[in-house]
Every structure is written in structure tokens, then in C-alpha cells.
Structure 1
Amino acid sequence: MPYRCFDVSFERQIAHIVLCRPEKRNSMILEFWDELPRLIAEIDEEARARVIVISSTGPHFSSGIDVSALVGGDDSAQPGDAPPVSHIARQRGARFYATVQRMQRSFSCLEQCRIPVLAAIQGGCIGGAVDLVTACDMRYATADAFFTIYEINLALTADVGTFPRILRCLPDGLARELAYTGRRMSASEALSSGLVNAVLPDPAALLEHVLGVAREIASKAPLATYGTKRMLGYARDHSTADALDYVALWNAGMLQVDEIAEAMRAHAEKRPGEFAELPRIRRVPSEE
């Protein structure tokens with residue numbers, strides 16, 4: 001299926017998703033919010049790859065949310081209707097809330113999918129783009145990249161995912177400074193602060209590096225990688241005691257002894273391992 005906001009390719013068990021609207025600085029238009037979760041679900045549910053890489057085109061990774069996606073006209077009124085102002089305000093508030101929840105789900109799918117997601121960031125990573133990349137497992141940047149929680153400059157409170165996620169990536173005081181001021185964080189500062197894993201000189205070197213990391217991850221047992229991603233997310237959000245109990249229960253049900261044996265044989269024989277792929281996810285038919 002063709003997508004308006006993305007190009008997608010598959011090679012060596014890596015799904016490469018590319019933001020493809022450079023002439024518009026890869027702004028997040030209405031279609032973006034439907035296409036991204038549909039893409040991620042297709043890759044994950046059909047087990048089409050072991051790793052996902054998200055990169056971009058043009059001078060900036062993304063300029064963030066197209067504000068028209070949030071500020072639309074009221075299309076619910078009928079000719080001759082004249083609802084009270086308070087009714088319109090409540091209706092708009094409820095619609096806005098539903099819209100933001102939909103956008104939040106579009107990024108939460110990156111955390112919830114079974115496959116590691118790597119972001120390759122060049123140029124500006126602005127506003128909603130910060131929401132996107134902080135939902136990824138790892139982030140890599142070019143030397144000219146910068147990050148900005150830009151919403152404060154537009155009299156907005158960032159609401160699509162920045163705050164709960166960036167506080168897990170950066171010290172509290174630094175995250176607050178970025179959020180209150182809307183200033184740019186350079187790639188070098190992002191690296192020293194732990195927001196990105198590595199900084200590369202240019203987009204070509206960036207993509208080569210990120211795809212190299214992706215290939216290394218793809219060489220591992222997919223079921224073990226899935227379990228590892230699940231455990232890392234659970235441990236981040238729960239106490240040490242709960243996380244220890246959960247990983248023990250997980251391995252009690254999910255540990256694959258034959259995969260361990262194959263990994264050991266492959267290591268001894270200096271060859272790639274032959275591992276089972278993730279099972280496809282079967283959708284439950286919806287009731288008519």
C-alpha cells in the first residue's frame with residue numbers, strides 16, 4: 001500500500017521507514033497519524049522484520065506537528081443550528097482530547113511493538129518529532145542535529161508524549177529547562193546528556209552506522225530480543241522487585257532451550273544463528 005508520509009523498504013530482516021516529505025520539512029500532517037501506526041502494526045503483526053529503523057529526508061528530520069491537524073473547523077454543525085457557545089466549547093474540547101489521544105497512540109505503538117525501533121536523526125528534531133524519537137528504543141544523530149521542545153514557543157503544552165518519555169532520557173532539571181525555554185539542544189549536548197547513543201558527521205555516515213547496529217540486533221534470536229524489549233520497558237516502569245518477578249515468570253513460560261543451544265553452536269562454529277521468527281499476531285475478528 002502506498003503511503004503519503006513514508007517510504008518503506010525491507011532488507012536483511014530490517015524494516016527501513018523513511019519520512020519522505022522533505023519539501024514540507026516532514027511535518028506531521030493528518031495522514032501521518034494513521035499511516036505510522038498502520039505501518040508499525042503491519043511490520044510487527046506479520047513479523048516482517050526483526051528491527052525497525054526510522055530515518056528522514058531533507059535538511060530536517062521533522063518540523064513536528066502540522067498545527068492544522070489540531071485546529072480544524074467544526075464540521076459537526078448542521079444548517080440552521082445555533083448551539084450555545086458553551087456547548088460548542090465543550091464539543092471542541094472533547095474532540096481535541098480525542099485527537100490528542102489518537103496522536104499519543106500513534107507514538108506509543110513504537111514502544112508497544114515487539115521489535116526494537118532505532119531513530120536516525122538529521123537536522124532539526126522539533127516539537128512532535130521529539131515525541132516520536134523518545135518513543136524509539138535508541139536514537140542516533142548527525143553532528144548538525146538539534147532537538148527542541150518547541151511547543152512552549154507557540155503557547156502550547158507538549159502533549160503527545162514528550163514529558164513522560166524525555167524524563168526517562170534526561171536529568172529532570174535539564175528536561176525542565178528545555179521544556180520551559182524551547183531552546184535548542186545540540187547533538188553534542190544530546191550525546192553528553194544521554195539522549196542519543198552516538199553522533200555521526202553526516203546523514204550518510206549516520207545511516208550506515210544505524211543500519212550496522214540494526215543488523216547486529218537482527219542477528220540475535222527474535223524471541224529473546226522481544227523478551228528483552230518487554231523486560232526493559234517493564235523494569236523502567238516498575239519496582240526492582242516487580243521487575244525481577246516478572247522476568248522470572250516470563251522466562252518460565254517463554255525460555256527457548258533449543259534457541260540457546262543453537263546460539264551456542266553458531267558461536268562455536270562462527271556462523272549466523274538460525275532462529276525462529278516471531279509468530280504472526282492473529283487479529284480477533286470484530287463483531288458486526
Structure 2
Amino acid sequence: MNRIINFNLYPVNNLGSDAAIKWIEEVKNKLDQDGSCVFPEFVESDALTQMVEEVNSIKHLAYPGPKKVSPYFFNYRLGEDQNFPDTHPTKRKGKRNLAQVAADLIPAESLLSRLYHSSEMLNFLSAIFDQPIYLNQDPYQSLNISVMNKGGCQQWHFDSGKMVTTLLLQQPKAGGIFEYAPAIRSDVDENFDTVEAILDGDHKNVKKINLNAGTLSLFRGHYSLHRVTEVDGHRQRLQAILGYTTQSGYMGSKDSSILHYGPRVEEIESVKPLYLK
């Protein structure tokens with residue numbers, strides 16, 4: 001990982017050192033307070049250049065997926081047994097304009113794949129979350145590349161996973177801003193009123209992060225409503241989503257994979273875990 005992770009800035013390779021222990025505590029506090037933590041220049045500049053070149057060679061394989069999506073697209077049936085009005089968050093759909101390269105189309109020898117599978121990343125995340133972290137076993141959802149052209153965006157939404165790890169590979173000329181409202185829902189309260197207010201344009205509690213290429217981000221996306229604003233200009237926004245999980249042997253929904261990666265997924269009769277021995 002010496003050629004990939006910037007160990008001069010981030011002591012991921014020496015987590016037992018005093019400096020690393022102090023740093024990990026700072027990261028934990030940041031996540032607890034803000035729901036998000038970013039690490040600029042996490043990837044070495046030469047490695048980032050190679051990653052972008054590798055992504056450019058496969059980005060034509062990205063599948064566009066749905067164009068209008070609910071904030072709860074990971075849980076399509078939420079609220080279906082309730083007589084909610086059309087203005088209710090579970091009935092609302094926002095504009096989604098992006099394409100994704102599924103994990104099975106990303107070469108195993110690529111730098112991005114090597115980073116995702118590295119023991120350094122697993123140990124780093126395990127230290128932050130104080131529990132073992134595992135690779136997502138899903139052959140499509142484990143590692144993704146998001147491609148946004150001019151006008152590309154992602155609607156306000158929550159994530160299915162409680163821990164989201166992303167790496168911005170290429171920033172657009174303008175736009176493509178990450179916006180989020182931290183910790184507005186919990187395991188016992190969906191807080192629909194606040195979600196509806198944000199969907200209606202009340203952004204007083206919304207935070208914005210204009211990420212630079214090479215930045216790793218950790219985010220509690222299951223509890224924080226978030227979106228990516230429209231990309232402006234002709235330089236694409238390229239982002240990797242690294243699918244780590246606290247659940248050993250985790251496999252995603254095949255229905256979700258069909259929706260986001262195309263009908264080719266449906267044609268495969270059986271799906272086997274990727275990394276279990």
C-alpha cells in the first residue's frame with residue numbers, strides 16, 4: 001500500500017503508534033459529533049492518476065439505473081401500510097442522474113480494487129468502529145464506481161448501510177457538492193417531519209462539503225439525509241464506493257442489483273459470495 005495510501009499524512013500502516021491512537025480518537029469524535037469525517041489526499045497523487053486512468057478505461061460499462069428515486073430506495077415498502085398523503089417523504093421521488101460500474105466489472109488488479117481489499121483499510125476501519133470490519137460479499141455491490149456527467153446528481157436519500165466509505169477520484173469543474181443533514185433519523189424514529197422540511201427546501205441544518213479528488217470520506221449515511229448537487233461543466237465526477245460492512249458474509253439484495261446494474265444481473269441464475277474461503 002506504500003504506493004497508494006498517503007502514510008505520511010495518515011498512519012494507517014502503524015495503528016499501534018501513539019500518533020495513530022490519538023488520531024483515531026479524533027476521527028471517532030468527529031464522526032460522533034458530525035456524522036462525517038473526510039481525509040484529503042488520502043491517496044498518493046501518482047496512485048490517484050493511475051486510478052483515474054483505470055476508471056476511464058471501464059466507465060463506459062456504467063449502468064444508469066433509475067432516474068427518479070425515493071429517499072428510502074433501500075426500503076421500498078416503508079410506509080406502504082400507512083395512508084400517507086402524496087407529500088409524505090415515502091411518496092416523494094427525487095432526480096437521480098448517474099451511472100455505476102458494478103464490482104464484477106472492476107479488474108481485480110486495479111489500484112482501486114487493491115485498496116479496497118487491503119488489510120490496511122480493514123484494520124483502519126475496524127479501529128475506528130471498535131469492531132471487526134468485513135468486505136461486502138456481493139459480487140455487484142461490494143465496490144462501485146459512480147459516474148456523473150454534466151447535470152449529474154443524486155437525490156436526497158438515506159443509505160442502507162450504517163457505515164459508508166467513499167473515495168473521490170475526480171472532481172467536476174463546478175457543482176457536485178455533497179450536502180447532508182446529520183443524524184436526523186434514528187433506529188426508533190424516522191423523523192418524517194424534518195425529512196419533509198428538507199425536501200421542501202428548508203436547509204438550515206444542512207451541511208456542505210466540496211470534496212477534492214483523492215479525499216476518502218466516512219459517513220453515517222443510514223441516519224443522515226444526503227445528496228449530491230448537479231454537476232456543472234464537462235469534467236465528470238468520478239467516485240468509488242467501497243462496500244465495507246460490520247456483518248460477516250453480507251450479501252445485498254438481488255432486486256437492488258438488477259435495478260442499479262441492469263438486466264444482465266437477472267440473467268445470472270445464482271450469486272455466490274466473492275471472498276469467503
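All of the numbers you see were taken from the coordinates with simple rules; none came from a lab. Predicted model only: the values in this text are computed from it and were never measured. Cβ atoms are built from the backbone, for glycine too; each structure is taken alone.
Observations on the model:
- At a computed -7000 (helix-only ellipticity at 222 nm (-39500 (n - 2.57) for each DSSP H run of 4 or more, over all residues; to 500)), which of 1, 2: 2
- If mean count of other Cβ atoms within 10 Å over residues 132-139 is computed and equals 23.2, the structure in 1, 2: 1
- Structure responsible for 1, 5, 12, 17, 19, 19, 14, 8, 4, 1, 0, 0, with P(r) over Cα pairs in 5 Å bins from 0, in percent calculated and labels 1, 2 on offer: 2
- Which of 1, 2 yields 27 [relative contact order in percent (Cα under 8 Å, 6 or more apart), calculated]: 2
- Structures 1, 2 were shown, and mean count of other Cβ atoms within 10 Å over residues 52-59 at 16.2 was computed from 2.
- Taking mean count of other Cβ atoms within 10 Å over residues 204-211 as the measure, the highest value among 1, 2 is held by 1.
- When distance in nm of label points 7 Å out along Cα→Cβ at positions 180 and 260 is calculated for each of the structures 1, 2, the largest result comes from 1.
- At a computed 2, 9, 18, 20, 17, 12, 8, 6, 4, 3, 1, 0 (P(r) over Cα pairs in 5 Å bins from 0, in percent, for residues 60-195 alone), which of 1, 2: 1
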